[in-house]
Structure I
Amino acid sequence: MSTVVAWLLAALLVVVGVAHLVTPAKVEPLVPEWWPAKRATVYASGVAEVAIAIGLLVPATRAWAAGVAVLMFLAYTVVHLDDLRHTSGATRASATTGGVITRGVVNLAYAGLAAFVWVG
């Protein structure tokens, strides 16, 4: 079962990682305003997501990649929750209080799936 979850997470990470690389302007608003080098961060996270996806597909690196994915998803959760400070007057659904909380919960779910793969 953990192999199936690893493959599903890998598919998700490839799609999201490529989106970071191909359409960075759409992802940049998710990076906090206080974070330096937003565009470079978006590109770096896209590369990391694709690399983790590849690691999840290879049995010899699957556990390591899943552990890194847990840390990445938890870090994304913290960053998304930072957005709670800026929800008043939000114009995008994902930037409203409900949207920000949803993004945090979804990232926690992804972290849980990655942890499932990590422990095997």
Structure II
Amino acid sequence: MIIALVQIPLDGPKRDHALVTAQSVEATKIFHEVKGLKRKYFLNSEAGGGGIYEFATREDAEAWFNDDWSDWMKSRFGVRPTLTIFDNPVVLDNEGDEVRVDGKLITPPWRKGAETA
């Protein structure tokens, strides 16, 4: 799994929650069919906005974050974002009470007799 962190530096105070929510919901039209995109988290803070993207593969992430992507983002937000792409080998899901390694479910180490990857 691949995680991409996009940060959009914006001047001024934190953007209004209702406005950001409305804009983000509208933007889901853009992202719902992106190949390999499993999840996107829309972010808002005093430092600006951004997103966390969960992709199935690095190839899918690189296809989305192509050479034209930074220009497209600048046209939307007036600034170029920063992009960092991470490999994500281990996921802890507290809601599901599970741990995955490279996408495969393992017995969590806190369970009696657990084996780790």
Top of I, II by distance in nm of label points 7 Å out along Cα→Cβ at positions 3 and 107, largest first = I
Parent structure of the calculated result -8000, given that helix-only ellipticity at 222 nm (-39500 (n - 2.57) for each DSSP H run of 4 or more, over all residues; to 500) is the read-out and I, II the choices = II
55 is what came out when percent of Cα pairs over 19 Å apart was calculated for one structure; which of I, II is it?
-> II
From I, II, which structure was FRET efficiency 1/(1 + (r/R0)^6) of positions 59 and 99 (r between Cβ atoms, R0 = 30 Å, to 0.05) = 0.75 calculated on?
-> II
If mean count of other Cβ atoms within 10 Å over residues 27-34 is computed to be 11.0, which of I, II is the source?
-> II
Read-out distance in nm of label points 7 Å out along Cα→Cβ at positions 35 and 67, computed value 2.4, structure in I, II = I
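Just so you know, all these numbers are worked out from the coordinates, no wet-lab data involved. These numbers come from a predicted model, not from an experiment. Cβ atoms are built from the backbone, for glycine too; each structure is taken alone.
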